[in-house]
1. Which one of P, Q has distance in nm of label points 7 Å out along Cα→Cβ at positions 149 and 173, as calculated from the coordinates, equal to 1.6?
2. Give the label, chosen from P, Q, of the structure having the highest value of distance in nm of label points 7 Å out along Cα→Cβ at positions 13 and 29.
3. From P, Q, which structure was mean count of other Cβ atoms within 10 Å over residues 37-44 = 9.9 calculated on?
4. Using helix-only ellipticity at 222 nm (-39500 (n - 2.57) for each DSSP H run of 4 or more, over all residues; to 500) as the calculated read-out, with -4500 as its value, let me know the right label among P, Q.
5. Assign the value 2, 8, 14, 19, 20, 16, 12, 7, 2, 0, calculated as P(r) over Cα pairs in 5 Å bins from 0, in percent, for residues 93-220 alone, to the correct structure from P, Q.
6. Thinking of P, Q, which structure, once mean count of other Cβ atoms within 10 Å over residues 133-140 is computed, gives back 14.2?
7. Consider the structures P, Q: one of them gives 19.8, 66 for Rg and Dmax of the Cα atoms in Å as calculated from the coordinates. Say which.
8. Between structures P, Q, where is distance in nm of label points 7 Å out along Cα→Cβ at positions 141 and 205 highest?
Structure P
Amino acid sequence: VKIQYIKLFSDHLAVSEREEGLPKITVFHLPEVEEPLINLEGGKSVQFIDPVYSVDLSVSQFSSTILRFSYSSLRMPNSVYDYDMNTGESVLKKIETVLGGFDASNYVTKRKWATASDGTEIPISIVYQKNLVKLDGSDPMLLYGYGSYEICIDPDFEASRLSLLDRGFIFAIAHIRGGGEMGRQWYENGKFLKKKNTFTDFISCAEYLIEQKYCSKEKLCIEGRSAGGLLIGAVLNMRPD
């Protein structure tokens, strides 16, 4: 578990963490004033509606029992929730409008794990339009990767991606080493003399998706930008097939 930051309230402590590559919010009830704080136990984890998602703590009042956070996923537009730290209930306050008859229930998000060449498990985030794909190896796929500078590529919402999904594409993110999704060591194992892990992780993710019939090698497209361009150049030369 990687602790990213904390938010202190008069009666609660909210901790933003990252566990198994996904962001997580845990809320602890603090003891009364003048009572010693020996340890923190019994924290409540905020529950989210998708298996892969992006979440960030927002500005909240110190004296409040309400924790506000922003949430999105590969299928859910940017949303704002108020979480009652006493009852554990989340209330949707605002959601970004998406034009064109968008219905989030038409899309499926999944989390899968590919095994790298050295045995390391690599997380993959996936989304597709459930009424269009066959999952028999005949579907086209766009696989995205970055894997540099300890940057986390969280699976958030992009309205422009819908045009691709509504044409029957599957979209996936390979959370490869060099990024920060799985902690500091994940980054350390994907830079300098270990940079090759970034490339072989991406190849392993592509092989897994083909084996599981999310696509075929003939219908696999790959994308990376900036430092991800180095990734794409490397894997194209390492595995042109």
Structure Q
Amino acid sequence: MTEAIVGRPLIRIRETTSTMELAGELAQLGAAAGTAVLAGHQTSGRGRTGHAWTAPPGSSILMSFIAYPTRPRAELGMLSLLFGLTVAETVETCGVGPAAIKWPNDVLVDGRKIAGILVATRESPGVKNLSVIAGIGLNVNIEASDLPELATSMTIESGPQTMDAVFLELCDRLTTTLRQFDRGSEYELRDRLDSRLAYRGECVTVEDGPRIVSGRIQGLAGNGALILVSATGEEVHIVAGDVTRGPRPIG
């Protein structure tokens, strides 16, 4: 995978149901690492836990790409966070920010969501390593009237952007991130990620289905799990869930 470049080859389409679905189908057909799908519009885009991701046509980067990491499955949990860091540093390079990472897969600017990342793994025929399909939705030239209250875009924060320039910057940085990860040399990235963790030191509540845990965010574990410290001082590692600020309501 070290020779792969994200966005080469690139499949541009005006509209699709989901770039992740299309990229997944391409991986099943043996598409090369780095293959990316970039859509002007998605009719059935989804985020984590099935949340819908919608945007006016031509206003956002809606992309998915394929990778075949050589690392074990147990170590792939960091990828969503590392890709989030990559998106955060991309928007800052374009004059937006500072950006923070909301565990496990959102990028925030001034407390509002500007991007989301979704990573799925699967086995592909004839490929030794697991395939990773990474989907990224980045709000670029969307006006406030087209966004939920707790979302923002690059144009809101810093004026209109050139979509292709943002996309190329993002692909270059994703390529570097993947190469560092595949070599096992992502520790510098982890330090930068840890310093951007949203709500550090604050009390939050994490919901994962019926499981609800509250505690103060201490940091990230080596596998990407969120480390909370409960009111009793117990350290709890959370591997999945939705984070909201504040303790769990009583009653």
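1. Working: P: 1.6; Q: 2.9.
Corresponding structure: P.
2. Answer by largest value of distance in nm of label points 7 Å out along Cα→Cβ at positions 13 and 29: P.
3. P
4. It traces back to P.
5. Structure of origin is Q.
6. P
7. Values: P: 19.8, 66; Q: 17.7, 55.
Derived from the structure labelled P.
8. Working: P: 1.1; Q: 4.1.
Looking at the calculated values, the largest one is Q.
Quick note: the coordinates plus some simple rules give every number you see, no bench work behind them. Bear in mind the structure is a predicted one, so any value in this text is a computation, not a measurement. Cβ atoms are built from the backbone, for glycine too; each structure is taken alone.
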